Structure P
Amino acid sequence: MMERKYLGSYLGGHFVPVTDPHGVLFSLNPGNLDEKPVEFPFSNPHVDAAVQHARRGFKIWKRISVQERFSALKKYREVLAQKREFLAFCDSFEIGKPLWESRQEVTDCLALIDHFLQTGSHTSLETTVSEAKAGIDGKIRYFPIGVIAVVSQSVLPLVSSHSLFIPALLNGNSVILKTSKHAPALGQAIAQCIHEAGLPAGCFNFIQGPGDISRRLTGHSEVDGVLFTGTPETSVAIKKQLLNDYWKLQVIQSGGKNASVVWNDCHYESTLKSLLLSALSTSGQRYSTTSRILVHKDLYPRLLADFHQMFKKCPIGDALNEKSPNFMGPLVCEKSVDDYLRYQGIAVREGCEEVMRGKPLERSPRGYYVSPSIYAVPQADPKSVYQTAEFFGPQVAFYSVTDLDEAIEITNQTQFGLVASFYSASASSYEHFSSEAKVGICHWNVPTTLSSYKLPLGGLLKSGNLRPMGSFSSYQCTYPMSSLVLPVGSESSGLVFPESLTNWVG
């Protein structure tokens, strides 16, 4: 068992233990509730301390060359790779993902950093616009925004946080990271890697805490921007909190009620495997998880029956068990289990057919284990709570559809617009679906849970605020400065005075 040891907040290049805590987070194993948790205290004053260190760190970090920032983050990437087993362990231990999945998340995280380092920084770009005004050239340059608060989500804590703070740092901003309350040891491990990489003091800071700490951080008067991944309810709270601070950068990434549409000309075997990955990865808790499967009526009975058989066979158990690997571990917390069971009750009350009921599973040692669930929806209803609400867990609602327009209508009936997948051999059918689906990401024959940071990443409606990250990250982490440039001694027809006043100016 790898050791998890409390070190403190990471402030100004040092770990600072909390001496007067306002509360405690617990690093616990949701797959083994009998194991003693490790306490990680948090402190309200550490928020202000982190911001002040970040302000000082920003003055240094933004002035060093892009190449120096590149070298520092490359060193961080090397340390991260050296610590990959510990990071994967913390991820599996605290979140409950099987080790094979946590290791894949570390690999994805390293690939993400490689991508951003290869892409470079917007702050090194300078564009000249000839004749921006008559006789005057223009110039566009990019500058870092300042102190950026990064608040990341639970179930993909490594990829989620790095996708936000790596482009922020690369473009010259200083960062304060606040990771999920469910993963205090993993968040601290990220700060340890930063420390070992030797980044300049204050450019990266890390604090722990629940939602109240996040609110203190995002609303701090000296924070210049917020990069947030979380629930729609918290997203709304942040928007309201920052109503008077409209000038602050706000990038919001939120959840989804994601649909996979399966057409009768799909490649059946690969589609079935893809749907299982979309529904059960991370125990169905990702924001990109498929929770609705819309199937052409000709294929519906076969797919539902085969999907049901695969769900029943899904290996569920200890995330850290490598002798007998599982595909699903526990849910992340007790509330997730309660919500998962509650929404199944709503499905039944609203007239859905219970194909497979999800229930708590008894395991030794005890944990937040549940079995998957499947419900057949007799009729699409945009007023249905079960059909439109976002909730997390390994559950899927099945719909039988007769034509593509019906599939599009059901896909768009929720207030979320993150990701959809379309399974078909027809390019024209995919083009029709993708042009009408109200989502920020639309895959073709690919699981909803796959994403690429070489592409824009963001959702519509409640799933985001139209500021995608991924390949658009540099635009979100910098501001453009426009300049009209007239060299000394040059003349421009743009310097125009009324002819009647020429004597006045000489």
Structure Q
Amino acid sequence: MKLLHLFILTTLAFAAHAEDLPPSVREALRQANIPVGSIGVVVREVNSTSPLIQINGTRGMNPASTMKLLTTYAALELLGPAYTWKTEAYLDGTLADGVLNGNLVIKGYGNPKMNAEHLWLWLHELRNRGLKEISGDLILDRSTFAQQDSDPALFDNDPVRAYNVPPDALLLNFNAIRFRFVPVDGGVSVFTEPSLGGISLDNRLTVRKLNNCRNWDGNIHIQQVGNSIRLTGSYPSLCGERDKAISLLPHARYFDAVFRSLWQEMGGVLNGKILDGTAANSAKLFSTHYSQPLSELIRDINKYSNNVMARQLLLSLSLNTPPPSPPDDNEMEMASMPQAVSTLANATPPASIELSEIALRRWLASKELNFPELVLENGAGLSRKERISPLNLSLLLQSIEASPYSAELEASLPIIGIDGTIKRRLDNHAVTSHAHLKTGSLEGVKSIAGYVQSRSGKQWILVFIINHNYASAGQRAQDELIEWLEKTY
């Protein structure tokens, strides 16, 4: 009887909440077969203490990529908009007449966007500083980040997809190889960007006919075989030139291949092999490369929903925040306490999800933001586990508006109908260019969150999360709410 009573109350509550939605939104949900119980909606004026609309606001929901709002905001405040990542080159040996008699050590600190062009410029700088030949090995120091146990196949059983690349302290070019397919003389030529030193292409592709190009790469198979990349299957020549980006090589092997190609291209010599390791105490700092500032990099993360960069950013939160406090008196005998405290105080543990989550939750607490339902896995939203409530996501957006870095964060969000992931949503509408919104999409998840400016000039916060098997059909309902808000208030 109690269960029946609870069911009736819940049903009535959902019905009452549904009436809060504009008719056009309710109709779009009905046509998409998405029940109101599977959505979370909060609409509030930026400075309002209470929402205009709240449906399932306190429920922890999978936010998909709108979780990047939390990661990028925390990074702006904890690291600062001018924060840059460094990558260092050490000489472990003597440099004379252009020849390094020893090893070159490259130490990474988690730069989210070191690409091949940046590396090319930096290697030219190394040459201008007098380095022409490396007689020893190339040592890659990736110890700034704790060793990652993540399986790139875990999320969707597709480990070579570019968005599944795990974090790395020496990430280069998102660890992606872009294959360019060019039909020529009844066959297909293939080359890679960037070029890969020490790795050959074994192109065994044949040509086939295809009525349309929707699944042009469905019969192309790419795999690493020793020091070569083998392509088998068939390519539809009528589709013209096409690109396909995948992550095929381990981080260290990829860095080595790109480094060798660029270094040889500019006349440099590397005699040794690639090794994971760290710089010896006797090694001397030779050159430091600095990334673009954080305020610029978060535009890539939010406007284009770059998962790899977001994961790098979350890990970076634990590099510049204090580690957890040492155990208290009850957890350790007094005799060993001084030594243990000293060890913890002097330790510089590698960045990890656990330490970054501690830093992020401390920061939330300092802002009096209590998110008990919050679940973090990678900070990118590329997760089946991550959770946040629509209400708390709206409070986060409200907090952003009060932050001294609000302009930087809002400028990083896609502008509806103009750029980023919502470039083609509601373009040529009244609301075009009047909303900065972060989107999120996973199988069973469709989300959008950000700011809408209405015709009256008022600024609104909008959060709309759908967790349902038919979530992908819910975009129209979200767009209807955005349009309604813009023209009604």
Structure R
Amino acid sequence: MMSSNQIFERARQSRDPRFDGKFFVGVRTTGIYCRPICPANTPKSENVSFYRTAAAASEAGFRPCLRCRPECAPGTPAWAGTCTTVQRGLRLIAEGALDEGNVETLAERLGVTSRHLRRLFTKHLGASPLAVAHTQRLHFAKNLIDDTGLSMHDIAIAAGFGSTRRFNDTFRKTYGRTPRELRKGRDAEVTATALTVSLPYRAPFDWDRMLAFFALRATPGVEHVSDDRYLRTVEIGDERGVVDVRDAGGKLELRLHGIGTSSLIAVVQRLRGVFDLDASASDVHEVLSKDAFLRPLLKNNPGVRVPGAWDGFELTVRAILGQQVSVKAATTLAGRIADRYGEKIDELIDGLAGAPDRLFPGPHKLMRARLESLGIIGSRSNTIRALSRAVSAGRISFDAAQDPEDFRRTLMSIKGIGDWTADYVAMRALKNPDAFPASDLGLLRAFDAPRRVRLKPSQLKSRAEAWRPWRAYAALLLWGSDDGAGG
């Protein structure tokens, strides 16, 4: 059996794009770290070292390559193969947990000591939590320098550097030149797109399939899908606006309306989760292809992704509405709630019929809402109000740091929320790749034809043990792209 370094060496020599973002190459003769697809002359094997993350390469003293641009590598599934605590920690760092906090606060949210957290990060990633956060900010800023016309001050704030001076010092130490020097000579046409940001992903990625999933479930007034675009209203901090996402071949193109630069990195990280851009198709395929029933489904959908959610509370309300009714009916009811209780914002998209202009109401708005008048039956209305009170009181949160099983039990303590709803929310809101709503009718029905007898939830759950830790991806394969199942 080949070691990881031998596999990485083969991938480097062949410039295999399937490994892009999965590891980085440190070249000791130049002091630079590169992507495995770097077009530069291939250095000798004895002069390179391999690192699983860009942060680890940076910690080892290497600086990013200006030719292959490590910051443009597809989202790195750095959590793959790591322990659960590291997985949850990486998610929180991606969401900005260390922009204003410290490692001690992060460790407390994860339920471990800061010393133990540093030890785990070093063991699994080769870098400290602070180094991971620093590299994330650096790469994000470099992308903004190259792909937007934002001022250096705005980029410094957007990337979380706090001040332009600190931003300039970091780039001078890392790249040996200032941010302005890095931007020199760039195409003037690129600089015109000041409010457009690129979100790279690793192929295969089926944008049409992803868009179809959201189109079927788009809440009127809050979300809109048309012309190969996904739009939705967002509220982040004190800012309200609309995100506009479309595919641009090898990356998604994000346009922001009404959102300032101070919230930019938070919006980008959330949307990476919404569209599951950091999934590793090869890791999912390796496990799920062993099942004879899933194998042809994987062939049809090789880049299967699990659609996420912008807001956990909104998704949970939507899931409650979807209990025992069609997806279309649940979408209609969600639209009524948004229309009655959601706050209207300024129209930010001109000339687009149906453009979103309303925020989905938060828990404080629905605690005493008279939902029965909207055609929602009493039992579900009570469940939504109970959920709203629990979220408002802090008894339920959608923090990625919490243990998925603890979250599941807490959510199910609310009358009217069962295992299907809890697993579905964990799958999409917490982005738990192993969440699996085994009682879902669509999943059970998928096995009808070959068996001629419908599986029981316990039988499906037993079979799904072999699909760990990617059961959520198996669920998406079984649901298909346009059958209306899944809440």
Query raised in the report: Out of P, Q, R, which one gives 0.75 for FRET efficiency 1/(1 + (r/R0)^6) of positions 227 and 315 (r between Cβ atoms, R0 = 30 Å, to 0.05) as computed from the coordinates?
Result: R
Query - Among P, Q, R, structure where FRET efficiency 1/(1 + (r/R0)^6) of positions 299 and 363 (r between Cβ atoms, R0 = 41 Å, to 0.05) as derived comes to 1.00 - result: Q
Requested in this report: Could you tell me which structure in P, Q, R was used to calculate relative contact order in percent (Cα under 8 Å, 6 or more apart) as 18?
Outcome: P
Query raised in the report: Where does the value 27 come from, among P, Q, R, when percent of Cα pairs over 40 Å apart is the thing being computed?
Result: P
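Taken together, the values in this text are just the output of simple stated rules run on the coordinates, not laboratory data. Because the structure is a prediction, the values reported are computed rather than measured. Cβ atoms are built from the backbone, for glycine too; each structure is taken alone.
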